[in-house]
Structure 1
Amino acid sequence: MLKKFFITCSGVDINIIANCSNGEQNKYVGIGATVFFTAVMANIAGSYALFTVFDNLYAAIFFGLIWGMLIFNLDRFIVSTIKKQDSKWKEFLQASPRIVLAVIIAIVISKPLELKLFEKEINQVLLTEKNQMTLDNKTQIAQQFSPEIAKINTEINALKNEITQKETTTNALYETYIAEAEGRKGTKLLGKGPVYKEKRAKHDAALAELNQLKKDNAKKIKNKELAIASLLKNQKLIETKTQPIITNFDGLMARINALGKLPWLPSFFIFLLFLAIETSPIFAKLIAPKGEYDFKLEDKETAVKTWTKQQIDQRNQLLKADIAINKKVYDNMATEEEIYAYKQKIARDLMKLQADSFYKKQQKML
């Protein structure tokens with residue numbers, strides 16, 4: 001039962017191979033087994049690749065089975081269409097498109113399995129990329145808010161500088177009236193005279209303005225600080241919203257790109273392994289000498305080809321003979337007086353009818 005299944009997988013003619021020796025049958029059993037297990041590997045690889053896309057086990061298994069069946073059908077077609085010929089060079093030219101297709105299939109099959117085999121290393125590469133993307137994302141978002149925050153900070157510093165300047169002026173007035181009272185400056189008279197009182201009044205007025213300025217600017221600074229806090233909150237909110245996009249950056253394409261950043265040699269050897277598996281049925285047929293099955297298949301195909309040519313030749317000869325006979329018959333009929341007289345009478349009647357019809361049309365027009 002298993003032998004018959006693998007023979008079917010090899011794409012040979014069941015009726016022909018059944019009449020061949022066991023050795024010949026075993027050769028195609030090996031080819032069919034290679035085709036089958038290649039399809040199994042394609043099924044596994046396709047299921048894993050699709051699982052990374054859909055993140056659903058049942059959908060991945062379903063589409064993986066379809067992918068495996070497609071690869072099985074392609075491999076079976078490739079193997080079954082390679083015919084043994086007398087020239088190895090002609091055989092290779094015949095198989096070259098199939099080899100190219102086999103290389104493409106090997107790449108498609110091996111890549112998902114490479115992703116699974118190097119999953120830990122790929123996750124490390126993706127983690128590094130995600131961290132860098134997170135930093136870049138924060139920098140880009142910050143660049144959207146930094147100008148406004150810097151502008152508000154400048155305004156806050158201006159308000160604080162205004163208070164500082166007013167304090168400096170007020171302190172200077174304080175020093176002036178104290179020096180006047182102590183007789184160190186101004187009139188240099190000790191005591192609190194009229195000049196002292198005038199300077200003290202200026203200081204008190206400046207102190208009141210300073211206190212009012214501090215009160216007003218404190219409110220303005222508080223409002224501006226609240227505006228900065230709101231901007232920082234919005235900045236943090238945007239960072240929180242965009243972070244899941246970075247966190248989920250581990251799809252199929254991202255993993256393939258991450259695989260490309262790993263050392264190429266291990267990945268290359270895995271590709272060579274699948275290439276060898278995929279092309280082994282083709283090279284087995286190319287290397288193997290012409291066997292019993294090939295001769296019987298060639299005999300059957302040439303018999304059908306010969307019979308078809310015979311049928312076509314017979315139809316061509318029949319057509320030529322029929323044309324010659326018809327020509328001879330009509331040539332003989334052309335010399336018969338009875339047929340000539342009959343056709344002459346019909347032509348005369350037709351010309352009369354045409355003349356009558358023309359006459360009637362002319363009458364209507366007049």
Structure 2
Amino acid sequence: MKNRKIKWGVIGSGGIARRKTIPEGIMKAPNAILSVVYDVNENVNFRVANEFDAYAAKSVLDVIDSDVDAVYVASPPNMHLEHIVECARGKKHIFCEKPLGLATEEIEKMIEICEAEEVELGVGLMMRFSTQHQEALRIMKEGALGKPVFGRAQLSCWYPPINGAWRQNLSQSGGGALMDMGSHCIDLLEMFFGKIISVNCRISNVVHHYEVEDSAVVLLGFENGSTAIVDTHFCVPDAASKNMLELYGSKGSIISQGTIGQTDCGEMTVYSENDTLGYDASQVRESKGGRNINPVPINTYLAEIQEFSSALLDKRIPLNDASIGLRNQQVIAACYQSAKMGSTIMI
């Protein structure tokens with residue numbers, strides 16, 4: 001058991017699987033091995049299979065009929081329910097890209113079926129595994145920032161209209177910038193600040209006029225009284241968006257640039273005051289100061305595959321199990337409802 005590896009299959013071998021999860025996660029995890037890949041695009045799948053020395057499956061059932069222990073599902077979100085149910089019925093553990101489903105009802109059904117079939121279901125909200133984010137969480141839990149007050153998480157990119165892009169098709173993706181990128185921001189802020197109890201959201205198409213929104217801003221209210229903002233866009237050039245994360249408390253702050261994203265880079269600084277701080281009418285702010293947070297980085301795609309594989313080997317619930325995917329979708333659904341109604345939605 002000590003040297004055993006989880007044998008992985010992949011459904012949806014193009015896209016994020018080919019760019020990130022296979023080469024950086026499955027291929028590098030010491031407790032994982034790639035065995036079978038499948039994609040509806042046979043040419044893409046054949047190239048991925050050749051590149052990573054895997055069997056090119058002819059169908060989803062071909063993957064399920066193989067001897068893999070777990071399946072990574074990276075198909076478009078509108079196919080997640082079907083693929084997860086098929087894998088669960090085939091007694092395969094499943095690790096699925098976010099969003100788990102297009103609606104909370106779909107995810108609840110997935111969880112129910114996976115529990116009945118006694119297989120684990122996980123979700124790819126990998127940014128919570130960043131060592132900088134984990135160190136920031138530790139600092140906050142120790143009380144260095146005092147009482148949580150306010151947060152901000154930003155994730156934007158340039159995503160122009162592309163023929164056939166499923167992320168720009170509402171029936172396939174379930175939403176645009178908010179669903180695709182804002183979900184990570186919401187997940188991180190709830191990890192830092194606790195339970196979200198209210199949302200007020202505005203979505204729009206400022207630049208790109210495809211079916212899904214290219215812009216979203218959300219005001220989040222938390223159970224502990226703090227608030228936060230998520231701003232996410234498909235219409236801001238990559239180099240122009242610094243993907244900021246800001247966490248403020250009554251005793252200090254943590255400010256980062258570039259830690260939210262698909263890489264393990266970025267800069268993070270903590271600013272903290274002592275308990276004897278008094279009122280300063282001049283409100284002088286030093287241009288320097290603070291302490292850089294530089295833990296040893298880890299690739300987040302590697303971390304999520306390694307954690308899920310370890311959980312399967314240890315027969316325990318994964319840290320990235322379906323519960324965080326369900327919770328994330330509940331908040332996202334409330335955001336879209338708020339945008340539609342133009343009002344605050346309580347969760």
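Only the coordinates and a few stated rules stand behind these numbers; no lab work does. Remember, predicted model here, so these are calculated numbers, not experimental data. Cβ atoms are built from the backbone, for glycine too; each structure is taken alone.
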Notebook entry, point to check: Which structure, out of 1, 2, was mean count of other Cβ atoms within 10 Å over residues 65-72 derived from, given a value of 17.5?
Noted result: 1
Notebook entry, point to check: Given that FRET efficiency 1/(1 + (r/R0)^6) of positions 113 and 265 (r between Cβ atoms, R0 = 25 Å, to 0.05), derived from a single structure, equals 0.05, which label among 1, 2 identifies that structure?
Noted result: 2
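0.00 is what came out when FRET efficiency 1/(1 + (r/R0)^6) of positions 9 and 217 (r between Cβ atoms, R0 = 30 Å, to 0.05) was calculated for one structure; which of 1, 2 is it? Please list the in-between numbers first.
On the way: 1: 0.00; 2: 0.20.
Matching structure: 1.
Assuming -31500 is helix-only ellipticity at 222 nm (-39500 (n - 2.57) for each DSSP H run of 4 or more, over all residues; to 500) as calculated from a single structure, say which of 1, 2 it is. Display every interim value, and only then the final one.
On the way: 1: -31500; 2: -9000.
Corresponding structure: 1.
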Checklist line | Among 1, 2, which structure scores highest (criterion: FRET efficiency 1/(1 + (r/R0)^6) of positions 257 and 289 (r between Cβ atoms, R0 = 41 Å, to 0.05)) | finding: 2
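Output the label of whichever structure in 1, 2 has the greatest value of mean projected area of the Cα convex hull in nm², for residues 17-56 alone. Present the calculation step by step, with values, prior to reporting the outcome.
Numbers: 1: 3.3; 2: 2.5.
Once mean projected area of the Cα convex hull in nm², for residues 17-56 alone is tallied for 1, 2, the winner is 1.
As an exercise: Rg and Dmax of the Cα atoms in Å, calculated from one structure in 1, 2, equals 20.7, 71. Which structure is it? Write down the numbers at each step before the final one.
Numbers: 1: 50.3, 170; 2: 20.7, 71.
So the calculation was done on 2.
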